[in-house]
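Student: The following blocks contain the structures, represented as structure tokens.
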Structure I
Amino acid sequence: MSLNFPLILVIAVFVSGVVALIDVVWLAPKRRQAVTAYKQQVGTTANQEVVEQLSKAPLLAEYGRSLFPVLAIVLVLRSFLFEPFQIPSGSMIPTLVEGDFILVNKFAYGIRLPAADIKVMDVGTPQRGDVMVFKYPEDPRINYIKRVIGLPGDTIRYTSDKRIFVNGQLVPQKLLREEPGSLGSAHIFSEQLGDNAYQIRKMRRTRTEPTREWVVPEGHYFTMGDNRDNSRDSRYWDAPHIAPELQGMVPDEYVVGKASLIWVTWPSPKLSKLPHFERVGLIK
């Protein structure tokens, strides 16, 4: 079962906040009254240990007051500013590799209510060439990360020789090098899409695919992985619950944020492979 962490966090903030409020408004005054009554009763002979015992908040109230500000800050940061995300596969090689831990800028594409994912303020929109995190259209419980290729209204054509045309214009690619260790079977290209320049990976020998074309509907985006021959993306999604004209498209309400920064890489959560910081930097 997939846990809905944002919902759990919202509930935790609400419960701890209610507990803290009850303590501040009701329980704490009662404790102060008890201390005052005790001191009036015994006068100058008041026992300090008794005073401390009467002043002590219940354990649940202490936890609520301690956790509420911490959880509230985490909720604000995670819901409206930045959310950590781990790259689970090699579909974005060479830009991102399995084991990269990144920060996703959630503010870049608008402010959404936590858990409900309802946009309440437009700040910006995805642009061609952005690396975007979104809910997987075939299973919204899963987060995906791909590069934005097409915006609403765009016509995308992907040819049998792995070239991309956006609104009839060829997306330029330039061969940079053979991938080390691939025995020449994979090449790294630079690609320029809009103002974004980045690198992609293509295999020399792969299955031949027919040329296909898509028109991106309003409120949707067309995405592809940078590892072009090893990425399940808008070219291949096919969910029975999605209308035929929306197959492969990412609806705006599924957008999570813009991938902005690699902060650590941990190839495998094992002691034999420790995390390292060699790939730290902004994501292009």
Structure II
Amino acid sequence: MRRNQKSLAGLALAIAAATTFGVVSGTAQAAENPYERGPAPTTSSIEATRGYFATAETTVSRYSVTGFGGGSIYYPTSTAQGTFGAVAVSPGYTAGKDSLAWLGPRVASQGFVVFIIDTNSVYDQPASRGDQLLAALDYLTQRSSVRTRIDPTRLGVMGHSMGGGGSLDASVKRPSLQAAVPITPWNTDKTWGGSRVPTFIVGAENDSIAPVSSHAEPFYQSLTAAPEKAYLEANGASHFYPNSPDTTLAKYVISWLKRFIDNDTRYEQFLCPPPARGTAIEEWRSTCPHLS
């Protein structure tokens, strides 16, 4: 009986130690990256039309802001896991926020506040759009109704066409940004060696408005100071392909934002080693994000 009691006591101690170790390990893991939001990702979860978080939308009138033309904010409805990183998104030349509306809830449901803006004028050039993206981020973090949901130290910019060129411009003007995603970007400036922001450039193989040979590719090559960069060329796609829902685009945009705005290395697997060339991807180049 004493032997059994000793055995049981030893077992209880072992269980207690294991439980304590597990709690400490879990706490230590959480402390390593306090910005992880949502469960561990899978290919299915980042290709889904909606992610882990329920979202809501609020509209910002152009008459209530300065520096940009208002827009739509998409955000997770619960902050039980903490605040979120935020991304401002600019449409392209002659386009409005509705041209990229599908990206709002799709990205927000993965754990971001997403602000798709209207520009002051649909004819605004890339440098102006860069300024407007930064003005939109300042509004988000300082004045918006969702500002308490946002971590102002974890911000990014994204845009299509001239909006993509604007996101490159914004990355130079504000090096504290955590990520930039120019999509089929257009800009007369071809050199972006001044950008120190992790940048994911998306080009389209059949883009006749901003051909990759004179826009996306030289932009990517010029990012000599960016700590990390990647280039995706969409197979058979046109300049306007981001204006419609696209699983490949969403998958890698989400992975890039998660990896660099949230510092969530669980998404490293989707970016490095690089995705293979296939029916959706004509080409991929990258520095492969570092696990640091």
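Student: Looking at structures I, II, which one was FRET efficiency 1/(1 + (r/R0)^6) of positions 50 and 146 (r between Cβ atoms, R0 = 30 Å, to 0.05) calculated from, given that it came out as 0.95?
Tutor: Clearly, the read-out refers to II.
Student: Moving to a separate point now. If helix-only ellipticity at 222 nm (-39500 (n - 2.57) for each DSSP H run of 4 or more, over all residues; to 500) is computed to be -10000, which of I, II is the source?
Tutor: Answer for the origin of the read-out: II.
Student: Assign the value 18, 44, 31, 7, calculated as P(r) over Cα pairs in 10 Å bins from 0, in percent, for residues 186-249 alone, to the correct structure from I, II.
Tutor: The value was obtained from structure I.
Student: With log10 I(q)/I(0) by the Debye sum over Cα atoms at q = 0.11 Å⁻¹ derived from the coordinates and found to be -0.60, which of I, II does the value describe?
Tutor: Of the options listed, only II reproduces it.
Student: Looking just at relative contact order in percent (Cα under 8 Å, 6 or more apart), which of the labels I, II belongs to the structure with the highest value?
Tutor: Result for relative contact order in percent (Cα under 8 Å, 6 or more apart) over I, II: largest is I.
Just so you know, all these numbers are worked out from the coordinates, no wet-lab data involved. Note that the coordinates shown come from a computational prediction; the quantities given were computed from them, not determined experimentally. Cβ atoms are built from the backbone, for glycine too; each structure is taken alone.
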